[in-house]
Structure P
Amino acid sequence: MEKTDITTARKSLKSMTIKELKAYAAEIRDKIIQNAYNNGGHLASNLGVVELTLALHYVFDIPKDKLIFDVGHQCYTHKLLTGREERFSTMRKGGGISGFPSREESEADAFIAGHAGTAIAAGLGYCAARDRLGEDYEVVSVVGDGALMNGLSLEALVSSAEKPKNFIVVLNDNGMSISKNTSGLYAMLSHMTVGGGYEKFKRAIKKVFGDSFVTRGLIAVRNFLKRILSHHTYLDYIGLKYVGAVDGHDLKKLIATLVRVKRTEQPVLLHVTTKKGKGYKNAEEEAERFHGVSKNFEDSVNAYSSALGEELAAAADEDERIFAITAAMKYGTGLKIFEDKHKDRFADVGICEEYAATFAAGLAVAGLKPVAAVYSTFLQRAYDEILHDVCLQNLGVVFCLDRAGAVGADGCTHQGLYDLSYLCTMPNMSVYAPRNTEELRKLLRFALQKNAPAAIRYPSGYEECNVAGDKNAPPEKWEYLTPKGEIYVLAVGPRMLNRALQAAAKNKKLCVVNARSVRPLDTALLDEIAEKPVVTMEENVLSGGFGEQVLGYYAARGVRARVRNMAFATGAVRHASVEEQLENNCLTAERLLEIAAEFERAGVES
């Protein structure tokens, strides 16, 4: 993708007065609201950082200075300020700009940011490289209050007692329970820490008293007062100077503070308070609902999430050992339903998927039945905890993987296309893919009784496969959804099953099988069809996925099976509609019919 030229936009912004910047902020908000209404996207978070982003671009020299967002869903204003205004209406559409920072898109996007916790670590990496290469630029990492609690953020913060110069962490605090120091004296001292007055004061003292006990004593008094008054003294021990809290919607104060911070060259944590949804009443009042919206601001429909919440809550009515966990996604995963009924058996651990997995392991080893509901893309972050803490101990933890498969407009950072590949390699782990919400409910009940690691993966949206099947078949057995034929299509999940059924309606030689148990495989059925051509279909990367497991099973038995795999060649799938993503990767009924024709030409008996 051709990168944008941001020179003109930068020059225009830096010539504005505060009054003009305020008017521009209002204009930007209107554009964000209209674009989210037309295309869907992240609304409340972007409305909350309009002034902050304007101030950062006003004070710093981007792209020379590096602006790194933590969780890039707050980057819409940044995109408008960096030469992408004309393409803004294409955001999240096929061929359009991404809803997240993209280095392919613009040199102003310093780092990819689809998952949380990365900005501080990446910023420190930038600083180390800059200093090693003798270069000169500022590094600013913008971190949300939730992302600050992510393990990677905390690891980066405590990695050293000294932080590099010209490094600024902007804490965008829009509602976490961080203590806010309202002391006027502390505000003054905080201002002095990075203000020119304090530096001049230190130099004057040293000029008069030299490096004597008087100089050290005066500075020590100032530090002592600050520590007494501050709730943030721990930051001194990790090499950051605390500045704040600053109203994130007051452009004049924001710009003045950023200018002072930049001038000192010190490593700083700037605490900025903002309001999610600022400027749009509905988003201000219901920030959770308007965090991510669908086109026309309709509620995002996910039949599977709702079914999970309802069924898990019902199961918990019957079994007091059931405990539900999510990582800052109780609405998206459907667990708000569970929380409302069983608050004492529910935990939202924040943006901490690794903790969620090991916390679940602790619950299981102590006798409870934990269910962790996480988006597929985010569960990747907990790979080692699932393997080491859950699977090696063979603990009864159920992982429910929402948004598995293609995810549409969120694009490459959020695709749920890896879970089958890594989960199916883990000891003791079972993996299931229901074809509709009814089967999800049954598989959840089954997994809760296994007392062993299990994962259930299902897509976003509401597409289900509701053709009649064998309701009495055990969960770990596959089912024929069409009469037996000459070419067998083993499809995983509702989208693949529906496309396979579309093909089978046109070619009666195709037999569609619901391969709902990805691990363990239904080896009895595989043995039964070993002499027939087989096609596998899955919303997962080809490497290590369901299709390769089928091939591996036949190879291990010495069977020269005729197997063709239909899957994503790569998980780096750009933003577009789900339908476009499936078509672009040949996961269609038409492609299946072509493969069937190739088998027939190769000698399939009629």
Structure Q
Amino acid sequence: MFDVLTIAALADELRRTLIRGRVQKVVQTAPLRVALEIYAGQRWGLLIDVNPQEPRFFLSRMVPAGDPEQVTPFLLLLRKYVRGARLEAVEQVPLERILRLRFATVLVEERRSGGERVPVETELVIELMGRHSNAILVGGDGRVLDALKRVTPAMSAARPVLPGRPYQEPPPQLKRDPRQLTPEAIASLLLEVRPDTELPTVLVQHVAGFSPQMARETVFRACGTSTLTVAEARSEPELPERLAAAVASVLAPLQSGCFEPTLYRSGGVPVSFAALRLRYLQGLEVETFPTISLAIERFFAERPQTEGFAHDRYAQRRKKLLEAIERERARVEARLRALEQEQARAAEAEQWRRMGEAILAALGELAPGQHELVVDGLRIPLDPERSPIENAQAYFERYRKAKAAVKQVPARLEAARLELEFLRQLEALAIVADSAETLEMLRQELGLADGGISAVPATRRSTPRKLRLWRTLRGDRIVVGRNARENDWITFSIARPDDTWLHARGLAGAHVIIQWAGPEDPQVLEQAAALAAWYSEGREGTQIAVDVTRRRDVRRIPGAAPGLVRYRNERTVHVRPRSPEELDLLEG
């Protein structure tokens, strides 16, 4: 499924989304899996997994928590050369499942006198080639700095991948270029292969860049079936021409950039994803997505026995809620971008005032119909249909509007950012929701109950009748919020000032409080912290940082949605996320 079309769609998405973005964090979550947090107007997670059984690579809204035990030389080099760097370019090696991500940064070279700042460029090469998949960090001199999978000469005499060696792309395939595949070339190819060979197999074996999925789609578009043999093809004189046209149509997105990311399900279970609509799978359930990453992420998330949110009886309801949250987030992000542009325009206000004043100062020099005034190197466009006074007044009016915007935009920007934080909280809580009731409460918080969407729900709602509560043998109470209003309720209505309050650090998730039956117990504190990690977006991590403070040190954010808080005087513990069942707690 990670064929050349999928890689091209990913490259196109990364260029549109991440170019000039800055890498804020680099984590390793498994021996063959790393993730980059990149800020490009908003926070993105770039997930890279080169597991030979099921490699994956996509852009996500969520950044997984790192595993403190996974500290490898590759991770340390990524943090040295890539963390803090900007993504300058994304390129796909033509007709290959290889992406080259070029980063630029400035390092302080301590070996040079005075700690000279040295510009550095590095490339992160992502090779998504089945069991040969790899992620390789290449220095500016073209030599390998390190790789997620080191390949020794004993493992591959033709292409070792080791620090210090020159990086070499996989050797080119001795196959026909599909971009130059004419009907005559196809007819010649059909005469060279065995008659009982299936046509899709011929394309995979003899045409560069063609995956089995692309080959089946091509044959279906040409013949109406994907199981035609070479012998059957030879009996149709017009087939080479149709097949050449089908090859061109399948490869068309490489030139046009018009991808159609799709996900295919059978009985509700994902079976495939693609960067274009697959006609040969027309009997399956199909869903289209705005980006290929969303299709890939949904594929792996919904598959049974894979990482992501569980394939349970609530999956369909959870899926619809997450889609609604995503749509709302896109709307808020668009508003945020518009406000940032408005703020940038407001910064030009003083220049417009100077232009107006310059026009007034030069009234005696301006001629009727003049298009431009140049004063002290300042070029001032003029409307020839207006008088000098009217031109000056137009600039003063722009100045007044911009100054008014300066006063309003910061508050509106903050409100939009808080909305996004609230939606991130809803998304995390939806992913870890463990009942239909919890999903329904989250749906109501999004404002779907009345048929519309409002990111800031009404706060005057009935509170839940039953808390999500566990007790220890000593009688301590651990309470965990299930949604935004309940987070707010247990923190500011249930908890007492000296109760302990916990939350996964830097992650969206549930508020947790401990009401002690005696002196603070470190074991109970660790259990509550494990629950805070379990009911957060860091559930898949192995070690999660959880902040702990007194409830009296937690404050609501004025004007923000329920559940959004700021806190102080915290200490941080690191725990493995564990479920209530694993902790063997008593339900309250």
key: At a computed 22.9 (mean count of other Cβ atoms within 10 Å over residues 355-362), which of P, Q   = P
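For log10 I(q)/I(0) by the Debye sum over Cα atoms at q = 0.10, 0.14 Å⁻¹, for residues 235-570 alone, the calculated result is -0.66, -1.10, so let me know which of P, Q that is. Please report the intermediate quantities before stating the final value.
Details: P: -0.66, -1.10; Q: -0.79, -1.10.
Here the read-out was taken from P.
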task = Kindly point out which one of P, Q the value 1.12 was derived from, the read-out being Cα Rg over 2.2 N^0.38 Å, for residues 379-506 alone.
result = P
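Given a computed value of 0.05 for FRET efficiency 1/(1 + (r/R0)^6) of positions 163 and 243 (r between Cβ atoms, R0 = 25 Å, to 0.05), which structure among P, Q does it belong to? Walk me through the intermediate numbers first.
Values: P: 0.95; Q: 0.05.
Structure Q accounts for this read-out.
Computing percent of Cα pairs over 46 Å apart for each of P, Q, which one ends up highest? Could the numbers behind the result be given before it?
On the way: P: 25; Q: 32.
Going through P, Q one by one, percent of Cα pairs over 46 Å apart is largest in Q.
One of P, Q was used to calculate distance in nm of label points 7 Å out along Cα→Cβ at positions 259 and 419, giving 2.8; which? If you can, show how the numbers build up before the last one.
Numbers: P: 5.1; Q: 2.8.
Computing distance in nm of label points 7 Å out along Cα→Cβ at positions 259 and 419 on every structure in P, Q gives 2.8 only for Q.
Computed from the coordinates by the stated procedures, all read-outs in this text should not be read as laboratory data. Bear in mind that the values here come from a model prediction, so they are computed numbers and not experimental data. Cβ atoms are built from the backbone, for glycine too; each structure is taken alone.
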